[in-house]
Structure I
Amino acid sequence: MCVAGGGPAGLAAAIAMGHEGFAVTLTDCAVPPIDKACGEGLMPDSIAGLRELGVAIPCGLGFRFRGIRFTDGQSSVVADFPNGTGIGLRRTVLHKLLLERAMEAGVSFLWGTKRTRLEDGGIAVDGETLHPRLIIGADGQNSQIRRDAGLDKTSREMRRFAFRRHYNIAPWSPYMELHWGKRCQLSITPASENEICVVLMSSDPKLRLREGLTDFPEVKRRLSSAEPSSNETGAATLSLQLERVCRHGLALVGDASGSVDAITGEGMCLAFRQAMALAQAFKAGNLSAYEQMHHALSRRARLMASLMLSLEKREDFRRRALGSLAKHPDIFARLLAIHVGRSSFLDLCSLRLLDVGFAFLTS
């Protein structure tokens, strides 16, 4: 089989297929290590997915963080993960770990290819047509494979923009922080003992970190004496839901198969789970089962993304919501447990929702 796309999703799919005993060739126009502007925070469920793929993160790499902190400058609420710790890890380091595991699984690679398209019942790579049993499109949000396969019909789409930069400064918190401002959100992830990753997310493609930081005076003050350790890079963050993610002899994984906004931090977990679900479904000879599993896997992340992005639109609503959660951190902890797949929304029914509603109205 052939995997088109050598990012984390493509490598995960290649590893999962290799685990099931299939011969895999992976192709990508880039050459490793492949980077992408992202928050670089791996949630505990992402780390569990890596572990199932046989990828272990060696001690000393990255920075382990305990949970999530939300703040808008007036209110602040924090909760620990219920299922371990997260890890802040440079994207290039994660790619290297996945690549090493894929090599161990016997995957063959075609790096630096100039043109990969569906053609004549197969896939054309630099003019040579391959006819694998399964073609896996893992070529990102703007997937050429998805377009060629006629699977690009969407049921929902929303585009935002993210800009990332690293700074040489010791993390000031054992948490991944999400700062809410009038125009944007700022994600701060510890990347090592002496480095943090800062990502600005907004609906404005022209809003860059330098200007956006003025909305966060405390963060700007902390960074004023810190030297940048990378160039500022940008990427679109897309909430994209497709009507279908597979057809006969072809399936999509990762961002090629739809995506959730980067604010959730769940993109990697979804990619890893999709890769394993696809391998299991293909081994069982039932790609339609992958279609069903794909929708089930993404349902929680999409709902959490909708809840979080609802805070973006109205400042008064965001202020009241965060103020209410600060008064009832047990609700925030339960929401975080839902976010990382350790609880369900039904569990919220057992909490003091009337108290929370009153706190919301009086915040």
Structure II
Amino acid sequence: MIRPLCLLSIVWLFAGLAGARDFTDDAGRVIKLPDRIERVYAAGPPASVLVLALAPDKLIGWTRAFRANEQAFLPTKYAELAELGRLTGRGNTANSEVVLKARADLIIDIGATGGTYVSLADRVQAETGIPYILLDGRLATLPQQIEKLGRIVGAEARAKELAGYTARTFDDIQSRLAKIPAERRPDVLYARGPQGLVTGLGGSINVEMLEWIGAKNVASGQLGNGLAQIGFEQVVLWNPQVVITNDPNFFREVWAKPEWAVIRAVRDKRVYLSPNLPFGWFDYPPGANRLIGLKWLANLLYPGEFKYDLAKEVETFYTMFYLQKPSVEQVAKILGEPGVLPK
């Protein structure tokens, strides 16, 4: 239960809304934004990633504190920001009181914009008096996400740079994909969890990279559009050519599981582990961090058409979006993990 706003909080909130401007978010909600935005609360991990890239000094905390091996990839002053918890998504750990205590000027959520998320945003905004905007988090909209968020937080020049890089990446990949016939586009299973038996169904934001890059998500025909538990019998029926996982335990153990030995991807040594430092390349979170994952995935799925120099691409992307040039050793660690690249 949210406590009534104290008088000081009310004065502070009304002062922040002086000179407010209207903004229509991607759910069609008209939100009054403060004229000055200095403190941004990211409701979920995708928003955290993009606020970091665009306006790091306005990000007031993380949904989860970084582990030591993750911290090393970001400037210290941002890597050590407080853990505030998440307002949205699975396992939400924050509430309106947490947001008020953080003295946020604005709450941003990037992802789905359907009824559940609108209801949450409206409730938190009503309880706190803090503007709460929703931005469409689909991969295809990433350039627009960057430009909108840049305008919101007053980082237009930075947004132009990052949106331009993103658009060029999209154009390059799509132009090459256009030349690849349907019969050469592989069937892929996204295998989450230690057993590899959680996957993203058709339309799930967790697997939209597969559809964007022209591969076939073997689970796309199942009912629903989120994550789902599947049986191994279904994996046998799908018999995917490629398996992508974000779970190192599954990747390590799948080779010794006799039942998995019949799966084409295992027989052909085409099971790959998504890098995850400081954020996942394929999912986890499904945010701007996936941009480097597109180039990695393109190399894996279409080795004849894509030969990105991933060491160079990692250096460029990490420097632009994570604000710190990774060392040669850090790049080598990421790319040298078992399962990241073909044997």
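Since every read-out is calculated from the coordinates, none of them should be taken as a lab result. Quick caveat, the model's predicted, so the values are computed rather than measured. Cβ atoms are built from the backbone, for glycine too; each structure is taken alone.
Ranked on mean count of other Cβ atoms within 10 Å over residues 134-141, which label among I, II comes first with the largest value?
Going through I, II one by one, mean count of other Cβ atoms within 10 Å over residues 134-141 peaks for structure I.
If Kirkwood radius over Cα pairs in Å, for residues 78-125 alone computes to 11.8, which of I, II did it come from?
Of the options listed, only II reproduces it.
Given 0.55 as the derived value for FRET efficiency 1/(1 + (r/R0)^6) of positions 158 and 222 (r between Cβ atoms, R0 = 41 Å, to 0.05), which of the supplied structures I, II does it correspond to?
Only one of I, II returns 0.55 for FRET efficiency 1/(1 + (r/R0)^6) of positions 158 and 222 (r between Cβ atoms, R0 = 41 Å, to 0.05), namely II.
With mean count of other Cβ atoms within 10 Å over residues 54-61 derived from the coordinates and found to be 19.8, which of I, II does the value describe?
II
Compute relative contact order in percent (Cα under 8 Å, 6 or more apart) for each of I, II and report the one that scores greatest.
I
Which of I, II yields 22.6 for mean count of other Cβ atoms within 10 Å over residues 102-109, as computed?
II
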